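Below are structures written as structure tokens.
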Structure 1
Amino acid sequence: MKSTVETLSPTRVRLAIEVPFDELKPSLQKAYREIGSQVQIPGFRRGKIPAAVIDQRVGRGTVLNEAVQEAIPQQILAAVREHEVKTLGRPEVEITEFTDGNPLIFTAEVDVRPEITIPDLSGVTVTVPAVEIGDAEIDEQINGLRERFSTLKTVERPAAEGDYVQLDLRATVDGEEVPGGSATNISHEVGSKQLLPGLDEVLVGLSAGADTTFTTQLVGGDFAGRDADVAITVRTVKDKQLPEVNDEFAQMASEFDTLEELRNDLRERLAKVKKVEQIYAARDEALKELVEAADIPAPEGIVKDEVEGRKQAMTDQLERIGASLEDYLTSEEKTEEQIDAELTEAATEGVRIQLLLDTIADQQDVQVSDDEFGHEIVHRAQRAQMQPQQYYDQLVQSGAAAAVFGDVRRGKALAYVMEQVTMKDSEGTTLTLDDLREAGEDEHAGHNH
């Protein structure tokens, strides 16, 4: 085999490979064996069919094609080793010329890991805003608790927005009842727009025992797009009563005896959440600075694969909730080109960060122990609601185990980055990985969330 390598860009090379016909003979023999074991030819035992008979019945071209498909990956691997090319992703192969008895000449374009110079990590300082918790945020939390402990009390007055009404409704189109368009004694919050368009507007001002009708356009079912007449009867009007905010409320809504203790606890919880967010923001800022400083290019093939993967995951997710990509585009008021551009930007950034972390992991000789790898498998299996062994077997079958291993290694490299760079908040307080562990994110400090 003869091969040359041509650099197309800092992240892509083209290998030109020429394989003498003699070197293809092992692949050719294997192809005859494979095909011979799959076809049935009367008068011959399966797997004992002479090559000449296979040529005649199946065609020599089919055998040559099978042999070439088998030989190409091996030849690429040999050329990659010979030229010490650090490949990424799948090669794009083009056969230049090949005829029976002559050399196989082909090219393979493949993404490669660019040469990256990592700046001195200890010289990098990032600053993020200090954590601030205003009284308004605590009030918001308290209001959420009040809502949870609210009670409904029947009132003798017309319904107003925010009240709850018990009502009957019946929808008809041209006097014909709409299937599933009737309900009795249902509870509805006035103004919540949870039921039919137009209902909330007519409910305001109605008292218990009142009847009325209104027109609404139906969105689903047999009468979709048609106007329906809806007759409603209000049975009761209830006022939502929120508990007063005092020590008694604190005792009812929490394990604390006083409102002050409850507010302090909410403040502490909120501070922890914000602390985690703050350190992740500092981590992201540090990665952004390093990627820029190291001027890391993103291999186009890898980015393309990543974009396709992300788009597929997005489509699958939408399908699970019964929606399509078109529905999503409509709701977000975006074109497919815009989504592709956004995904490409995110994927490019993600790939650049991966290359940065892989390079750091190599430099620092980061190792992943069986324990660490097993721990990650257990964690992912839990998220996927599967048994760890079953999850691992699936990973191995789909060939994704190496990718998970790579993620764990990058996670460790990321933790190393966070320990080396200086992270501060706007008040000058230094932030560390230990702060993150204390805030309850211990095991997955290095992970991308």
Structure 2
Amino acid sequence: MKALVVGNGGREHTLAWSLLQSPRITEVVCVPGNGGTATLPRCRNLAMNADDFEGIARFALVNNLELVVIGPEQPLADGITDYLQRQGLKVFGPVQAGAQIEASKAWAKALMAEAGIPTARAAVFTDAAAALAYLDREGAPIVVKADGLAAGKGVTVAQTLEEATQAVNEVFSGRFGEAGRQVVIEEYMTGQEASVLAVTDGQTIRPLVPAQDHKAIGEGDTGPNTGGMGAYAPTPVVTPAIMARVQQEVLEPAIATLRRQGIDYRGVLYAGLMITPKGEPKVVEFNCRFGDPETQAVLPLLETPLDDVMLACIEGRLDSLELQWKPGAAACVVVAAEGYPGSYPKGMEISGVAEATDTGALVFHAGTRRKGSSVVADGGRVLGVTGLGDTFEAAIANAYTGIDKIRFEGMVYRRDIGYRVKAS
């Protein structure tokens, strides 16, 4: 069987690599892919944009690609699954109506209220004056979110009223385009954040091993937030008892409510959680796709072939599939370009990836591209280096051993990924 993966980041390289571990998958085509997928055996890139639904459909049909996997949220929000399904293709990823759970935070909040899912108290505003008046009443700390997709840059955890006011004004300034037509203001929650990615066929929903990521650029979780500077799995902060509550109080009510609204949701439902000091799981947000970099820590632990999981979701038979996991732990450390998450240079030649792989680490490319026989940096987050081990300490050490072999000008990475689990 041949598969097509839409997207060009570290998540998509990991999806392609994971699919190729299956004995059934003979080839993966990535649209548009990156420098890593270009060099992955039995994988090739297709120079086509992720929003070219017609071109993707035509290529998949002509080349008998039996499985299409959608990586990023934007094509899902734009209806790529609906379009490709109408062409008769098997697509892993929710339909446009379901993707609203990520594409509109206000819509997701309404769904959570209907489902009785524990989450932060929130209010939604369409004009700045009303939002600012609400801020004055509520005070800080408080969380301000652009309603729509803003490439991970639309959320401000404001410690002061001044910060919150600036965030509201920024959302309504037009910086985020359509994503900033509404603002969602939420109460500030305390605890540890965790990610539970689950797969569903619209009826049955099964969680993957829980992960925890580091969003801040600086060590000790300091500095501005990024798309994620590292992740590890399975995180001990989500105990079996908490996972049982997540299943009963979050995942199953979400799918049941989507179904009640007439939405046949198949694919990944990703619950970003806050585990409160009392051990209660509350939803920070839902996403409609695999997380990045959580995927780089979760999928290397999956024993069940990924295509089996995806096809079970697409074909409505997930209830008959039990997910099998490898023992031990995984840790991914992101290597970024200097200046990220602000402006950063591109075009630096990368060396040492083969040597890193020789140490046993897995190297997933995020912002890279082929340039002749070389691979060069082409994004803010450049690589994700994943280590596996019997313990978290071993997995983390193996990731950093791999990073020690890699070189490009100005590379930056956090040296404390997994500090919570190492300290526990």
Structure 3
Amino acid sequence: MGLEKRNRAHVARLELDKRQSAVLDGQAHDARVLWNLLHEFFTFRQGRFASLAQCDEAIRVARKEIDWLKDLPAQAAQAVLKTYRQAWANFFNADHPAGRPMFKGRLRSRMAVDVPQGRDLNITRINRRWGAANIPKLGRVRFRWTKDLPGVTRGGPDGKITGARLVKEANGWHIVFRTQAMQAPRAPHQGPQTAIDRGIAVPLALATGEKIFHRNQWLTDGEQERLLRLERKAARQKRAAKPGQPTSNRLKRTYGQIGRLRAKAKRRAIAWQHQTTAKLTDRFSVIVLEDLKVKNMMAAASGTIEAPGRNVAQKRGLNRAIASQAWRRTAEFLTYKATDKGGKVVVIPAPGTSQECHTCHTITEGSRESQSRFVCKNTACGWIGNADVNAARTQLYRYNSAAGQAVTGRGGPAPLGPVKRQAPHGGTARTTPQGVAA
């Protein structure tokens, strides 16, 4: 059986001094400005967009006429053009969620510089904790070694480094290696099936009845107190600033301290997601998820002047809670980890899964008594339990019904057929197709 290519990314922290950080900062700003120049050249033409050859020639001319653009390596400038063209391709792809490419603001865009050719990096391992790589216009730079890279270490995974991207985070610059490993195809996963209901009070509820939690705050009590103190300090410094004057160095320093604390919380959340999804994909061969429209769920409730919204503050708090759970990132982690282990992640339509009873497969008004409690109002059933677990079992039942495997959320036999929608207290019932809300 032949080997297959598996593309992945690996992030490592760079060890830079102040001069090197300043050089990368300048290159990142140059790359952002080059993107904006390309966008202006590409779109502000009479009648049609500029061609790839015209954009490439415009970059060559600009690098000769604009001195500070020479600080950006030539290959990094070509990578900006490639990324920009791909952004338009994603926008015109009907199946891609990307929006129209726009100008990049100085404070809103992520600072990054590409190293397109992996052979230019010349990666070596120094010792157990550190490795080194060549960075254009910086020379030899050390990075934190946390994982064997394909084609670098003797006895490591077969493959190669195809390139890298330098990205600035709140705690400094990082290098993201693009790796391509050659591995044998995975045998099909032999584990059981499950479904996962993603929520807020219960982050992950499984069809097995398990509920997976994490701590409410990713920062310790002391870190949370320090963050609050810094936010109040920033508010005072901002009020004291004169209108129209640039941001003071003291306020920038306070913003930097706030950003580092929030970045620490995000890293802890991502680490929890990685560890949890790895354990789940080790156990289960098929994981069923709802197709959640998170953007629609987080729509603002403020309304208009003529028709103002209601419970705006509560909806704003709910939106923050939804954003903090990062449901889409959890789904992405599950998808690629399951694929690597021979399993799969299946997405089903979300409507009705929270209202349907997984035991009798009816939707009866009032069965969802609260956020956490489900009491089936069908007099022939009367199941009582956790609402999130019920939703997960309903998802698994719908997946197996659509696949022709008649099992319940717990794995036992179940009849196939449409969902019965009943009125409370034994009223007239009507049916709807699976996965479609009536």
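Any read-out appearing in this document is the output of simple, stated calculations on the displayed coordinates, not a laboratory observation. Given the structure is predicted, the values throughout are model-derived calculations rather than measurements. Cβ atoms are built from the backbone, for glycine too; each structure is taken alone.
35.5 is what came out when mean projected area of the Cα convex hull in nm² was calculated for one structure; which of 1, 2, 3 is it?
Computed on structure 1.
Among the shown structures 1, 2, 3, from which was the value 21.8 of mean count of other Cβ atoms within 10 Å over residues 88-95 calculated?
2
Using helix-only ellipticity at 222 nm (-39500 (n - 2.57) for each DSSP H run of 4 or more, over all residues; to 500) as the calculated read-out, with -15000 as its value, let me know the right label among 1, 2, 3. Write out the running numbers ahead of the final one.
Numbers: 1: -15000; 2: -8000; 3: -12500.
That value comes from structure 1.
Here Kirkwood radius over Cα pairs in Å, for residues 192-319 alone was calculated and came to 22.3; which of the structures 1, 2, 3 was it taken from?
On the way: 1: 22.3; 2: 15.1; 3: 18.6.
Attributed to the structure labelled 1.
Who wins on distance in nm of label points 7 Å out along Cα→Cβ at positions 96 and 384 among 1, 2, 3, i.e. which is largest?
If we compare distance in nm of label points 7 Å out along Cα→Cβ at positions 96 and 384 over 1, 2, 3, the biggest value is for 3.
If distance in nm of label points 7 Å out along Cα→Cβ at positions 32 and 400 is calculated from each of 1, 2, 3, which structure is the one that comes out at 5.2?
3
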